[in-house]
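No value in this document is a laboratory result; all are computed from the given coordinates. What you see is a predicted model; the values in this text were computed from it and never measured. Cβ atoms are built from the backbone, for glycine too; each structure is taken alone.
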Structure 1
Amino acid sequence: MESQTAVEPLLEQIVARIVEQAQPEKVILFGSRARGDARSSSDFDILVIKECDESRARREVPLYRALAGLWADVDIIVYTPEEVWEWSAVPQAFVTTAAREGKVLYERKPCVKAKAGSSMKQKADLVRGRLRRARSDLVAMEVLLNAGAFDAACFHAQRAAEKYLKAFLIHHDTQFPFTHELDKLIKLCAGIDASFQSLATTADSLTPYAMKLRYDETFWPALEEAQAARASALAVKEFVLSRLPNEVVEKMR
């Protein structure tokens, strides 16, 4: 693990630039840096809570510009106080988990706000959102496979399987760690439904693809390997969807 003495000055610079640029209500460090098990190559995962009118696609752009020049890999996500409130009743939601388990680096005032007409999100909203994103990964997988981009197809196969498993855990109010290791998710699912153990071999074959595309410069799978990854992802999809209520999986196939 990296020396905390070396990290603190850099983290202070990151927070100072974020505060100067965004005037946020809260800045939270989450992930491995917050847990204390980061490697020297680990990113700084930062949740920024601030009033914001920009589209979700554009919110982080000014903050990344403000951090330009710092010798650090920083991943930033911005939520408004209203959005934090909307998800506060769903403990498995990303923003709720990050706020609960993360380390507060800066706080200006409480971030509990609700605008007139707004309503709190429910667990089903999070499950459907996770299933929707899993389906998007499968669409990307098919396009990339047909285009001959076998490495990226394998990556999206893993991502889809991961999201389906996490959707099942969310539906059953089961907490899970920030992880791409499908075997860990399978074990948690098996604690709810023992039949998930039958997916262990299928899921294990997908886990390495979460990192291969990003860090293995020599990774280039053959068509057969990519097709096998596709089959595994689709198997996980059908297995999970068959164990969720119809009202949740409607239009998600």
Structure 2
Amino acid sequence: MTPVYADHPYSLIPTPTYQKSMSEKDVTEPDMFTRIASEMALVHNMIIRGLNSIYLQAPHVKASESKAFLHYILAWYSLLHVHHSGEEEQFFPAIDKLSGQKGLMDGNVAQHKEFHDTLANFKAYVDICVSENGSMDGAKLVTLIDGFGDVLTKHLRDEIPSILELRVFGVDKMVSLEKIFEEEGDKSMKTLGLIKGLPFCLSNHDVAFENDQWASWPPAPPILKLICRHITYRFKKKCWKFSACDEMGNLKPLYAVAPEDTKAEPAK
């Protein structure tokens, strides 16, 4: 069987840090805005890999494994929900306050609303399937994703340049934004937890992405990653077999695919 990877149908987002390194001969240290935008792209890529893995595997999951797959979907949804809630409650208001211009990120919030209802329909169907002991229609899951996937992933891409555009306000004025971004990320990880959240994230972050540049990302304490990869990951191992990567972040062929799928090489 030809291996299938979670790099399609929705494309991954290149980080501004990597793009900068590829376009400049004398590469200077990335500024604060490039760093924030790059980390945001990496978070968004975890969401995209997760969505791709759900989309590609949903039609091929065995009935005996559907319950684990549904809980994998719920872990993906939790990451997306916590991430966007953190933006709207903490990160975006901080941008308004530091810049002195209210509503700078209103366009991003408006995009959240564009896929809210169709995403809610998807979540509601998954909840129903879980309540019915894992009975699910994989084709219906794909159809529901078709209802929000393009709008969601466009939003995830569009948000990166909107962060880079904050450079116009200058580093001095926005200097505390990076710390606020880190604090919001820490808060999100604590909300997601060591049992469901971090294992999902680590198994949907490709450590070889962009020539291994992000192998040590996310910036969680090493001991926390160690505990997650070697202990808490095992608690829901049946769910994480559907992930884009293994527990160490190595991209792997998807678990549940049809023989006729022919996407052979992972995107870098």
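Here FRET efficiency 1/(1 + (r/R0)^6) of positions 133 and 173 (r between Cβ atoms, R0 = 30 Å, to 0.05) was calculated and came to 0.05; which of the structures 1, 2 was it taken from? The read-out was computed on structure 2.
Can you spot which of 1, 2 the value 13.1, 39 was calculated from, given it is Rg and Dmax of the Cα atoms in Å, for residues 181-228 alone? Computing Rg and Dmax of the Cα atoms in Å, for residues 181-228 alone on every structure in 1, 2 gives 13.1, 39 only for 1. From which structure (1, 2) was distance in nm of label points 7 Å out along Cα→Cβ at positions 21 and 109 calculated, if the value obtained is 3.6? The read-out was computed on structure 2.
When relative contact order in percent (Cα under 8 Å, 6 or more apart) is calculated for each of structures 1, 2, structure 2 comes out greatest.
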